[in-house]
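Undergrad: The structures considered in this document are given below.
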Structure 1
Amino acid sequence: MHELGVVFHIIDDLEKVAADNAVTRINRVTLALGEVSTVIPHYLTDCWKWASEKNDLVRGAELVIEPIQAVSWCDDCKKQYGTVEHGRTCPYCGGGNTWLVQGNEFIIKEIEVPEEEDDGQSTGH
């Protein structure tokens, strides 16, 4: 199951972003995940639950996965179609001169951090 390695990579990236932005806690991470990215969403979620509990930065953080539909383009008839449903063969013309437009992405789209609490030292300015 390579999803655990993927989760460790995500946490490493989050640690770098957090260090660069003086963030000590993350509440939610949103991933854009392509339909044919080779990452299985429910395995990723299970691995996230396990690994995030072992890291202070992301302990208890929610993982949100936004799917990206796999879409292919046919150079023969100049049309797009759903890759998962039809594979490499264009459903419009039967051609095989096709390529993936989208759907293999794996992107950290959004990181949500807690709002800063008022430390009682506001000057009112």
Structure 2
Amino acid sequence: MSPARERSFVIEDGDGRAEDLAAKTLAKLRRNDPAPEEAIDLHGLDARSAAREVKQAVQDARERGVRCLRVIHGKGLHSESGAVLRDRVPGWLSRPPLAAIVLAFARSRRDGGGSTVVLLRRKRA
């Protein structure tokens, strides 16, 4: 698949999957299967900086062959404007350029929604 091709996502309650991915794969991701291999922490960043960090982290992780990444964004409990990063992460992951390499993402149930687990497409040899 060409990275320039736009991919459609099915998004519901902060979770999403590529339209061509089986819903059962998203259900497994919600159960932490597969477990994240790496994490990026966005605490303290503004939305613009966080968007850059997510883009770079996802692209770098895929380049290294990482299959699953945790994006720690917090719950917005200490922010005057609420969960700004938590609410924006799904959009960043489901639009180009990341939409071409992200298969699915799900808010973690283990930490009460303070992070999102991202399943990446396998890098072609």
Structure 3
Amino acid sequence: MKRILIDTNVLIWWFRNDRRLTKSLISIIQQSNVAVSIISYWEILIKMQIGKLEMPLKFMEAMEDSSFELLNLELSHLNYLTNLDLYHRDPFDRIIIAQAISENLSIITSDSTFEKYPVNIIKA
């Protein structure tokens, strides 16, 4: 079974049942071992706290109940981060990219800037 990393934007779509998630993407997610970076949780919670994002009330419970694997931040990921070119300026996305490279994961994202990095992209 394929192992993939979901970018924060796709994770938000997933829990909101957003129409931007195509049947094809839903199928890929359902048929893969899906990892979600702890960084995505952190980014979502920060955006919720400052009022930039609304999520379902039970978002954290839904995350805990999901079959998604939590990908913690490791020193090895930071080693990759220090060598990334600055194509992408968002620190959350840069860490997610470094994690994907380090763990040899494909990333599902709608962010075209990810394509500038040596990581397999599944376009959302």
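Undergrad: Could you tell me which structure in 1, 2, 3 was used to calculate distance in nm of label points 7 Å out along Cα→Cβ at positions 32 and 96 as 1.2? Don't skip to the answer; put the middle values down first.
TA: On the way: 1: 3.2; 2: 3.7; 3: 1.2.
Of the structures listed, the value fits 3.
Undergrad: Upon calculation of distance in nm of label points 7 Å out along Cα→Cβ at positions 40 and 64 from the atomic coordinates, which of the structures 1, 2, 3 produces 1.2?
TA: It traces back to 2.
Read the figures in this text as sums done on the coordinates, not as results from a lab. Here the structure is a predicted model, which means the values were calculated and not measured. Cβ atoms are built from the backbone, for glycine too; each structure is taken alone.
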